1. Assign the value -16500, calculated as helix-only ellipticity at 222 nm (-39500 (n - 2.57) for each DSSP H run of 4 or more, over all residues; to 500), to the correct structure from 1, 2, 3.
2. The value 12, 37, 38, 12, 2, 0 for P(r) over Cα pairs in 10 Å bins from 0, in percent, for residues 7-118 alone was derived from one model only; which of 1, 2, 3 is it?
3. Going by Cα Rg over 2.2 N^0.38 Å, for residues 63-126 alone, which of structures 1, 2, 3 comes out largest?
4. With relative contact order in percent (Cα under 8 Å, 6 or more apart) derived from the coordinates and found to be 34, which of 1, 2, 3 does the value describe?
5. When you work out distance in nm of label points 7 Å out along Cα→Cβ at positions 31 and 191 for each of the structures 1, 2, 3, which one comes out largest?
Structure 1
Amino acid sequence: MSRWQGEQNAPAFTLMRGDLCQDLDADGFDIAIVGGVRPAVLSAVFKALDPAGKPVLFVCKEKRSALEARATHPGVRVLQQQEGWLDALVLVSSEVLQLGQVLARAHRAEVAGKALEQQATLGRYILDMRHTLNNSLTSVLGNSELLLLEPGSLSARARSQIETIRNMAARMHEILQRFSSIEKELSVVEKQAENDARTNFRAAAANS
């Protein structure tokens, strides 16, 4: 306890004594440090912690206990109490916590990357199909305009429906035109990024 309190960025932790709770909240802790546990119940402690999927650090005095823990629970990190073991405990725990944070950020980045990849695939498909859609919309617009040029041949209800079709087709046409504009803008941005990269590379090479 006192060794942890000497750290500037000491993590919040709970000291548990006696029987280990069998219904641990996996979101309630980031790492479990096990020590001072009777060998007879050690395996039960590890099994209770295993479903949480969080790193476990086992601190023991005897080499035999360390070897048994490594053999029976390969995922558990083992630290034997030798000279300077408290400093080692703090160091290892801090590294494990930092590693967990890095992995969590990497997982979030991977999920976000997959979502962006799916959106990019959809965007590429729309860009590839815009000419076909434009042709279809041109046909819809042209035929609706021709029908509206013959007011006597349409009832008021039919005319209203055809006007709706024409207006929605025109709106879709405008959206597709915007897609084309976005493609050009992205192309300009990409070229500018390539030029900037080449400029930075040449400047770095000249200064090296």
Structure 2
Amino acid sequence: MMTLSELEQDALTEIFNIGVGIAADALYQLVGEQVPLSVPVVELTSQHHAKSHYTDLEKRQLCAIRQTYEGEFTTEAILMFPEENGRELVRMMVGGDLPDAQLADMAPDAMAELGNIILNAVISNLSATLSLPLEGSLPTVSVISAATIFGPPHKEGAVDEDSAPVLALMIDFELSARQVSGYLAFLLDEASCATLVRRLKAYIDGLSA
């Protein structure tokens, strides 16, 4: 699997950091509260190691919002929150006066909207910065465990998860004086990973020209 040089790692982190900042501004418009987001920790790793990392971090159920982006390369983007933190975000979006049952009914649509805002902000900045036009699918929402983030490990015809690349990001949210952990993963095949790295190299070369 490809690896990133220190310069490439720094450049990609800065690109995602700008995208996360755009997402924070969009969330402010949505929830009416400033949403400080930490600088994302970005790692190009394997699905196997990413899954192990998430499993070590989270024993709770996760709310996962997924979108597929296609263009010069293809990636499945997954935004994850611990399930109870997802409910807190939904309550902020729709108001805190609703009964729990009504809030639960609204949760899937609200989480889909939230995921769409965050994922599109991050992907749009990546696309614009690296000149990689990408079109996204509609978001889907599910509740999963960390061990099943990337689906069943031995699907027929699936790429060996030990080597399949994934861009893993970790972000912290500060909402109403409580910390909410968020995780982003971008699943890539080898060809898409090579395209991303090639575009990243060209971007860095352009900065130094």
Structure 3
Amino acid sequence: MRIQIQNLGKRFNREWVFRNLELEIASGSKQAILGGNGSGKSTLLRIISAYFSPSEGSIMHQLGTENIKPDVVYKQISIAAPYLDIPGLFTLEEAIAFHFKFKSPVKGLKLADIIERSGLQAHAHKQIRHFSSGMKQRLRLSLALMSDVPLILLDEPASNLDAKAVQWYRDLTAEFSQGKTLVVCSNHENREYDFCDNVLEIKT
């Protein structure tokens, strides 16, 4: 998926988060968006996901030669972010099965394969409310990266991950982002994005 952003601005009430932002993300590329806390990188990611609308400027999502309307962009994306909630009463197995009622898994992957690739197979029947923060983040990343979509959005993906889990994230990303457009937001955490082709820094 190709994304074209022109003269983009977002404000809440009278306060501008950012303005005059220009960015083109080529189809199949890996784009890092960097910024400190409050810089607006997560807001930009939500605009790219079409969850937020811009206050000014424009954003275009293009799949092949087709422009994707904002109200159906969600069908073409998967997203992982620490602030995204997962129903706590679901078991791991139920959470994955529920997610893939709305998205298709990467071709050839079955439920058991996804559980195994998540590294959480010992917890398949445990409710999510009993998961640690790191386990929840593993689940979010597994669902996003193993969904068969052209655009993957990751916000601070190494949050709550130990060194072993960060390597797992990097390996999973390398395996499942091939041929897809990937956008990674990071608070200058190099290991989250150093494999990206392009970097945009939002400065406050």
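1. Source structure: 2.
2. 2
3. Going through 1, 2, 3 one by one, Cα Rg over 2.2 N^0.38 Å, for residues 63-126 alone is largest in 1.
4. It must be structure 2, since only it matches.
5. Once distance in nm of label points 7 Å out along Cα→Cβ at positions 31 and 191 is worked out for each structure, 1 has the highest.
Taken together, the values in this text are just the output of simple stated rules run on the coordinates, not laboratory data. Values in this document were obtained by computation on a predicted structure and should not be read as measured data. Cβ atoms are built from the backbone, for glycine too; each structure is taken alone.
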